Structure I
Amino acid sequence: MTDQQPLEQLRQIRIEKLEQIQKLGINPYPATIKRDHNILQAREMMDQMVAIAGRIRSIRGHGNLYFLDLEDPSSKIQTMLRKDLVSDTIFTLVKLLDIGDFVSIQGKVITSKTGETTVEASDLQIVTKSLRPLPDSWYGLKDVEERYRHRYIDMILNPEVREKIINRSKVVQKIREFLLQEGFLEVETPILEITASGALANPFLTHIKAYDMDLYLRICMGELWQKKLMVAGFEKTFEIGRAFRNEGVDREHNPEFTMMEYYYGYADYLKNMEMQERLMGFVVKEVTGDYKVKIDDQEINFQPPYSRKTFAQLIKEATNIDIDSFTDLKTMQKGMTDYGLKIDPKWGRGHLVDEFYKEYVRPNLIQPVFVTHHPRDLKPLAKADPNNPEYTQSFQLLANGFELSNNYSELNDPIDQAERFAKQSELDQAGDDETMTSDSEFVEALEYGMPPVSGTGIGIDRFVALITNSHHIREVIAFPLMKPKTSQFVIRQTKPSDQNYYPIIKDNPYFRISDSIKEKYPSVSVGLAIVRGVKIAKNNEQLSKQIEKELEMYAGLSRQQIGDFKEIASYRQMYHEMGVDWHSRMPSPEALLKRIIEGKGLYNINVCVDAYNLIVMRHRVSCGAFDLSKFDFPTELTIGLGGEKIDLLGKDGITEIKQGEVFYQDKSGPYNLDFNYRDAVRTAVTESTKDILINVDGVYDVTRSHVERTLKETLEIITKYCGGEIELAGIVIAK
């Protein structure tokens, strides 16, 4: 007998009881019920008639007397059903009830013989028949992962979990109450954004079909939008809502989280600091009843005022390292490596010192403290400190090693802001994955003038976790996202828009489609692009992380599912027409997906090839990049007469092309076989390649729209990681 069999047997027993209840002419799921009081109110109504409802938590009795313990969110109470006080139908119904069922009971509140407050029932109605038994509170949900996966059961069995969710709601209410009293206006700003800016974070990408454009889920609570409201003449605004960051999951981080951000016009960071300690003290006392909260063996006191220390000062006190003594990035890297920090050479100065601080300083900040004056690289939207321009007028509130808020005097100099954005772009190109995306529209708004503003972002989840003595922010999130136990891979077929990104290229010196292709494959469309001045590295850590994340989407993909993609089916159809066995010579998208289900991942060739292979995997559309300097133009897509020869990458010796096979060629001969099945050695992209030619292959259900979108994303990812200028981009069609 498997572990699932007992549960299924119990479920079947309950279904049989359900059927018996229905045979009594009773609806086990009525829409209307009798309920005039919650249980807490009923407990105070001795000798009075009440009508209550709740979940049965225990059933005791036999013969002519039964006791049901009922629970609702307010309290718990014992109820008593005597056969002589209720109808025969109701007493029969009582015997068909189970723990976990919901019932409504009407009766008089009395004191039982054992001295317990009890409702002596005169009537009962079933409200909901449960089909699954609740696990034992001491046995069934001890596994933390299972508690999060079955959060509703966790809340039923563990009152302290419900209490944390209630306190979370109170925190949000009290923050709103305080800010409204201070004269702030609550606003709503976009969740879908063209540019993911306002914080140093990796965003989630989505796509809007109506405009056929990629968008980002916001990574903060409308920072740049609220500043635009400051430009528009508003002086005090705030927003409470959800933000999204495609980053790690740990005790302090969740991919979707609740934030509150406010913007305080005509205030600097010092004035903001004074108001914020009043805000935090108010909320803690209102929610918990005291300024002091107990966290394990620590007592943290949120009564203002809080101590204030600079970022550099705290590092000096904790490690005896003076970060201002490092004359350049290289000496700082050595100093922090010598201390024990594992570093990434791509980190800039700000990122490096921030990692050092998080590792050796922040965990030891237990009592509330304002950490002020962060390095300029860490706060690209903050005003520089006039006494030391390498630092900013900024502060964070820390307690128990948690960062509770992020705040600064907002930068309102549009020229300085544009320069900061440019610096962030340089760091991004260098491979630092914690950079802020430039936003030219925001700079334009600043040019109309924004008054002095101090802004604040507070992570609600962390704050609630701290004051409720929770060791993980998942504890204070009602339904945290969990990775499925088993694969839930779903085939997603892309339906491109009719919008055209690129023009049709009819006459050009670089590429043409032969008459033989036009006649046999009139649906063919080829994306064509030239990018000059690329710099191709062997590896890029940020790209590797991006590939790793996207590979997770294909967990559980089967061989059968690969064939169900219409793009793969289209290439297979072409191979059949060519007389090529696709079982032994697969189209490149299929070959990549096959590697993935075999656990091999994508190839690791160089940044350019790895980048476009990611797009091939994403859209299942064949694509190739070639060394432009190796061509004798024009190139052509044609059908083999038989006997043409090509020296393929990864193949020993020369491959002879068969009659009917499709291949690309230039005046020197073939350079790509069977619609990007494999490339020739002579045109391969290497780390010494400076200029590249790109082909994207469409046929049958891989339409022009598919080709255009694949070409667009291929150019975006190659220029992101390899740089270069796009000289030509367009579509060549057979008809």
Structure II
Amino acid sequence: MKQQQAKRFLTVSSCILLCWLTLPVVVFSSEQAEVEQGLAAKYPGDKGIESDPVVIFASGFEDGFEKWTRFRNRPVVKIVSDEAIVHSGSASAEITATRGKDSGGDVGYNLAAGVNQLYMRFYCRFHKDTVGVHHFVNMGGNSKDYSPGGHAGQRPQGDKHFGTTIEPPNDKSSWFFYTYWHQMHSWENPDGRPSGLIREQWICVEFMTKLNAFGKSDGEQAFWINGKKMGHWRPGEPVGTWMRDMFRTSGQLNTDPKPFEGFNWRTDAELKINYVNLQWYVSEQIAKEGQTDKNIVYFDDVVLATEYIGTMVDDVSTKPETPKVDFVRPLEEDPIKQLPDVFFFEDLETIGELKESFHNIGGNFRVTGKDVVSGQKALQMTYIPKEQMTGDPGSAGYLGYFFGDNPLTGRIKNKKPYNKVYARWYHKFEEGFKTQQPRGTLPPKMARMRCYGPDWEAVYTVLFWIEGEDGHIAIERHTKAPNVHREWLPNYHTTWGFLNEGNIGRWIHLELSVSLGEGQRSDRIQAWADGMLICDIPNDDLAAGFKELTLNAMQWDCYWNGGSPASQSRFYDDLVLSTEPIGPVRTPLSPVIVKAEPANPEDPKQQQWEVEVAQSRQVPVSLVDNVRTPEMEHTTVWKGLVEDGGNTVEVNSDNGKFVGPRQGRVELAPNMLHSVRLRQKSNAGLWSDWSKWHSAFATTWLQNATKQDKIPPVGFLLKHNK
């Protein structure tokens, strides 16, 4: 139905007073309300919405008034096609009231069968010279023998008529309902905080009436402005006091608060909602206040349905993509480097050539400043498309670091055994990284820890691999150590996948640990991803007590069996080896969160984004149950809102508020595991889904912390229960 992208509509004022002549007054804050997506979200540009089974009628005026059934003062009701005016498509309706000549006109639609509940959504725009209106858009029900007109201020009979009109503000009031039903209360002029009439902007208005069951007061009424619910009257809410026609929910006149009783709209079950009007009635009393003779309103994109409709979604703007955190900026000087258990630390900041830090180098690794976690440098490995490869199409980069009792190099100064090693690194597949078809898989190689013997023969190897169509991390073990019960140990498939939502295009903490025992089935293999322990294999038979050589090599490997479908890169940063757990990067107590660039370059520009930070704790589980999915507990401690279009925000009391256990504080707790989640709002006013909790980071220790105090962050799980 619509071809042209809908223009932006106006966000109404922050406080809406719902004024009723004969109905309740309630004050709602649009800052507290959120945009509610409805039926229209399934039909971008409203295309095809008329075919939905809950839709009764839809008109964008592209075919003029062909679908409409009646008019008042037809000559002043017109179709306009001015591109600068129409909301979407190529046409809108225009109704003009001319002072001293007429009071405007209406265009209406009759519902032949009638319904018991109706939602009406429309877009309206008021001309810059429009002073106001006496009565606006309405819906209701008439019996066959009811004669409309001439009933101002009179209670209708319950089997003859009911009706409600959504009224726009003038410059001294706010949106309100003007409603007639057989139990309506007495007249009184409303008061309250005005929002004023907004001109030259499209506003999305939706209102709903639900009729009562026969003999009951269970009817309802509600309305939304630009997708935000501004008021809902139904049995039990809101709570207030009737004062003539006003249902006061606050102030001195709210003397005897009671729940709203609901509407008894009708006394005859056969009386149903059977008409709607795009009404533009400008009385002479209203018109004389204007500066010009003409008061003009425009209408577009009218939908009637039995379910909530919601704001139109632009053709190019469905719900925005769910955003993600690229990384949380670490301290300039990583305190991990100074810990006595750390025997290798490489953040690439001072390196000249790779051979200065690594012993075994091959392929396409290089130092880059293109994409980093900390500082100014990281490692980049770029794949060459398999069609351009000569020789092995899977060949790619690898880097090895030798330590301990490794017999393959003379560069190791302290040749001592290592029976327990933790390897930590950060990794990122660039945004848009293409998988290998037809299976849709990523390169399987990531890293491996080894015990090398002479002549490059590995005694045993623990492989940190990527497998499957979800790109999950799999831990594989191969051993030729004496006394082991088998050469290839069963693969451990985790549930954490790179191709799960939001894990491509961001930096991720990865960690591998191998601990050697004293005999057969006494070793332990562990792996972490994004701050979570995702693999814990106790009683493994990797070394089976073999100690002539121990752990002595760590390699980061990018080999891709079959080759890459495109020229594309992956990145590594902040490589650490230690004899004790390491965990995610350490940040200040007021860290900076960096949001990743959108995965879809065509996604609409964000208007704003919300971010939450939580203290995170992983719950240990029983390994007997072979549980693979990490169970995390998150307690939100900070909430922020970014409105300037930037992609970074510092966690402090200026940019947000501390909540929960950090309420009243000005920074995060020290030595604590934290996670982040966020969502973003498009220029069309639609919010994305919240991301999952991710991008785990550890706040730094207190400044005066001793070596004994510098333990892994609280919440970072070191092992599961046996």
Structure III
Amino acid sequence: MAYSLSPWLKPRFFITGTNRPLAGGLMYTYKAGTTDPATTYSDDAGTPNTNPIQLDSDGQCDLFLDDAVSYRIILKNSSGVTQFDKDRIASLGSTQVQSFNSIAALRLRSGTSIANAAKTLGYYSAGDGGGNSFYWDSTSTATDNAGTVIKPTAVSGAGRWIAIDTTKVNPLQFGAYGDSSTDDSYAIKNMLSCGASVFDFLDKQYLISTTNGANFSSFTSKTKLTIKGEGALLTDTTTHTSSGFTILFSLDACSNVDIYGVNYKGEQLASPSDPTNGIGYKGVTFVNLKNACSNVKVKAFLTDARYGVRSGDYSTSSEGYSYNLDIDITGLRVGYTSALYLAQDFRIYSYSVDGHRAVYLAGCQRGEVDAHVKNQYIAPIQVLLTDAKTGTGTSRGCANINTTVRDMGSTTFVANSWLCGIAQSRVDPGTTYADLNFHVYLKSTDSVASTLGAFVISSSAKTYEPSYPYNWEQTIVFKNISVSGVIDRSEQTTATHGVGEVYLSTIDTGTHYATSSGFNFNQLKIINGTGSNPRDLYFLLDGLTDSCKFNQCDFGNYTLECRAPVTGWPVGFIFNDCNTITRTTANTSSAVPFAFNNTNISDLTQPLAYAKMNSATVKSAGLRTITIVKDITLTGASVSFTSFIPAGATVLGVSGIVTTAITGATGYTVGVAAEVARYVNTNTLTLGSTFTTANQSATELSPRVYLSFTDIVVTAKTSNFTAGALRVALTYTTISAPSL
């Protein structure tokens, strides 16, 4: 029997994470792969050490190993805390370590009790990067996987070379070439199924072939998994003809997964805009999650794929519920960079070029989306939030999600589409969308994003599920939905969106509408160009239960079509510090309340122009302040504006401005038939000159109540008007009666 110095010579050990000696540490020695004690020695004469060996004050010991024994060594500190656990340790004098140039050469040699370790210098030849270290297990009947388990050619029963490190592997160790021209599918599949926890694709480029409708690799219930590379590329040569899911990395009930530095390139589809065979309907899913995967991070650059990361399934709710997801996908011609069903606690960064839809979220909760998009095929909404089935007759909407979408200069897009929105797909009672914030940005020209809009809410439920008779029901609930951002059309001369830059429609017909509250549009700015606006902005909220609020918005002289129940405040539309609203129209009834606080309304025929109206009511009773502005063209001796003052109005005052210089007359008065100079008597006729309540007749005792409709009369002084125009503003109050 011979004894040699261990590989450490006279080893010295340190406290983990420090440079301080492990004084008094305890070294336990066992036979390899067991907890059976194995003797070590303090010299080459074979003087046994104690077991455990106690390290001296310098953290050292004399350690000689039996040349015929493979050891397992566990080192602990003096308190019994494990510092490391190393297996398959051999002495320097051992004759058991054999060296081979290739795996083929290793297969020609079986191990023995002495020659029980081997090292390959390469996979096909020395230096090709596929080398590994092995130990001989005479009892193993494990399946040869051409990487970490090697069955010698001469062995018919038990006996295998087993890789010493089976936790971290790379494709070259399984026979991959990584030369971008040889198909490495077999080698990579063997690697991914070997049971390791770290798969390192290095910086190589691999050619692979996937199978339509099948998984390239599958992981089930892995609690720690890393798939990494240094810019590695998997190039798939398969032409995908099936709509079945072809998955590169399939994760089932896995946790603590990190995938980064490994990219993918598939075959480019011939017709990306084909609604049945185009982008988003064919190709590989890079990562698929199901059955509540957790703590998953994915970062990759993908080209010509169907999905980047897909989690859950539309029709099988039990496959969803993945959580703590961090997804960063840059996609070129990728159908969906991310598509999540019933996921929660997630962060998505998406840079999507030439995709079907950038992000799809169904029944998801608590997340952040930051999407940059350019060009779009087939789908009308780039980032879509919808519902997901949770059981028979039950669905879950999205909640607590912040979404930002930026168009990066789309030149290919679906006509009259939107950057983001909510599209209902089911009408199951109790489906709720709550606490959703959307921020949008696009800048258009005649050829860039010209009919791409900001935001939409719609439903096609009865199209997808004919058993639903209506697209909306009152059991569908919206709560606290916020929209902000910029739509800049300043450089556009062609017609804009043909449906509505902002289009909210939560009604099918009659009483079949969604119940909604807490809608807020904050700092939403639309900058007009010289092109026409074929459609208004639509806010059709028939189930509104409180006020829809617009705060610091600029609508670029768009018309707003607003609809809500005629129940009185607090149900209605409130505009705070807004600008350039052409007109607000109560889509079904002029009795829908509107409030304008510090808001500029540019349309002078606005029937509901309640400038700076502040409503305070108790059981519908209270005071409302209203301003109506009209333009009056001056001609002849006098001009009357019929019924300018409503019946029951308490007039606070009249003001005005000369919008066209007045000629012919030496001055003018403004009043009523009984007192033509009640509100002004002036000789100032120049463009831009104004009058206010400070200019009214000294005998006028305002405010004044008018019990019947009354005309405002503008009368020429000295001689008739030959030209000129006035813009006259009437400010008055009304008092409403209480309701039952």
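Here are a few things to note about the model shown:
- Mean projected area of the Cα convex hull in nm², for residues 34-393 alone derived as 23.0 - corresponding label from I, II, III: III
- Relative contact order in percent (Cα under 8 Å, 6 or more apart) derived as 5 - corresponding label from I, II, III: III
Read-outs: derived from the displayed coordinates by stated rules, not from any lab. A quick note: this is a predicted structure, and the numbers were derived from the prediction, not measured.
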